[in-house]
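Participant: Have a look at these structures, which come just after this line.
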Structure 1
Amino acid sequence: MSLSDYDAVREKVAGVQQRLNANITEIRSNRSFTPQGRKREMARAVIDAKANLAKIKDQHVADRNARRDRLERLAFGQVGDVDPQTLIAIRDAQDRAQRIETEDDAAAMLHRATQTNDTTLASAIGLRAYNRGWTDVATNWAEKWDKAAYVEMFHDVPNGKNTQAADAMVFRVRPPEELGGLVGDSDLENLANMDVVA
């Protein structure tokens, strides 16, 4: 998984961390806090930083999903308004493609769709082949139907479990050492709401 998908948000994430670090430094230097009060204020600062990061992450994920949806439509679907007759043909083609069980069958059906210039069926087969990992069929379809560039761009948009793991790595803050292992949200909330002498 490439982290280049996060280039646009790295600066925002770094800004949140810098503001948190500045807040922590200010809390550390404020001698009016007791040690427990200082930890409470630090927990509140970390919670605020996490909330800011969550907003940035939500926007980033929404933008990424919108980009993926648009590219999937350009690669495998229909662009623009679709009349009812075409919509029926699309659904029929998708049903037929969904029943394909082997790469050889997909290649044979793609060949027939290409011979009859059946764009709808060819696109459905291309998507089925792409999703099943039938690389030869998917590549053949993309090249014959001039979709290779869109498929490549669609493929480059991160997706799946690895993307969620990368999101978790990128959209996080480093808490101050004073909070030790209290990085779980419930631990931080408990500390932030603790009734202590300031």
Structure 2
Amino acid sequence: MKPNKYTIKKVSNREELLDVFGLVKENYIQSGYMDDNDSFEITKFYHLFVPTTNIFINIHKDQVISTATLFTDSKEYGLPSDITYEKEYNELRDSGRNIVEGGLLAGSQGRPLLYLMSFFFQTTKDIHADDILLVVNPKHVNFYRNMLYFDAFGAERKCARVNGAPGVLMRFNIKEFNPDEVKNKTLQRIFLSQ
């Protein structure tokens, strides 16, 4: 990564958080998950405000261009998609797995998103997570399977947080993943980054 081209960090102030909301809302409108005149229903996104949540941003030329959120499981707060995939989440918990959920991925695609994902994956390793879970639109399943090595883990279901749009639960098993098997060198750097 070229110095000063992208700055990847955790959200640290009100302005950055508002930029995240704006970016996510813009992406949700483009994807049909909400209307232009809708406002965020905080009750659908309360996990953003719990102490175990990390919101990452990628800044380019003083503008937030992409974002991803990492929700860490806890007995007090659970995870955002517990309501949709309770059986699958509890199956992993009951087997002693330390699970996290990714969400609110929005913004520029391509390399900027890959740089952000590198930071995201490193954080999951730092907190000793066993599995990353994501609920993705069915049309994105192949991207997560082929590019980021996630596997389908739950059937397609309607997701209330995105106005009933369909979602598929995807799982990335950190403990069993071997980054040396990744052929694409750019992707390999994501999984091997320190």
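Participant: Suppose helix-only ellipticity at 222 nm (-39500 (n - 2.57) for each DSSP H run of 4 or more, over all residues; to 500) works out to -9000; of 1, 2, which structure was it derived from?
Facilitator: 2
Participant: Hey, mean projected area of the Cα convex hull in nm², for residues 93-140 alone derived from one of 1, 2 reads 4.2; which structure?
Facilitator: 2
Participant: So if we calculate relative contact order in percent (Cα under 8 Å, 6 or more apart) for every structure here (1, 2), which label has the highest result?
Facilitator: Result for relative contact order in percent (Cα under 8 Å, 6 or more apart) over 1, 2: largest is 1.
Participant: Now for a different question. Suppose semi-axes √(5λ) of the Cα gyration tensor in Å works out to 53, 14, 14; of 1, 2, which structure was it derived from?
Facilitator: 1
Participant: Consider the structures 1, 2: one of them gives 50 for percent of Cα pairs over 16 Å apart, for residues 61-100 alone as calculated from the coordinates. Say which.
Facilitator: It traces back to 1.
No value in this document is a laboratory result; all are computed from the given coordinates. The structure displayed is predicted, hence computed values, not measured ones.
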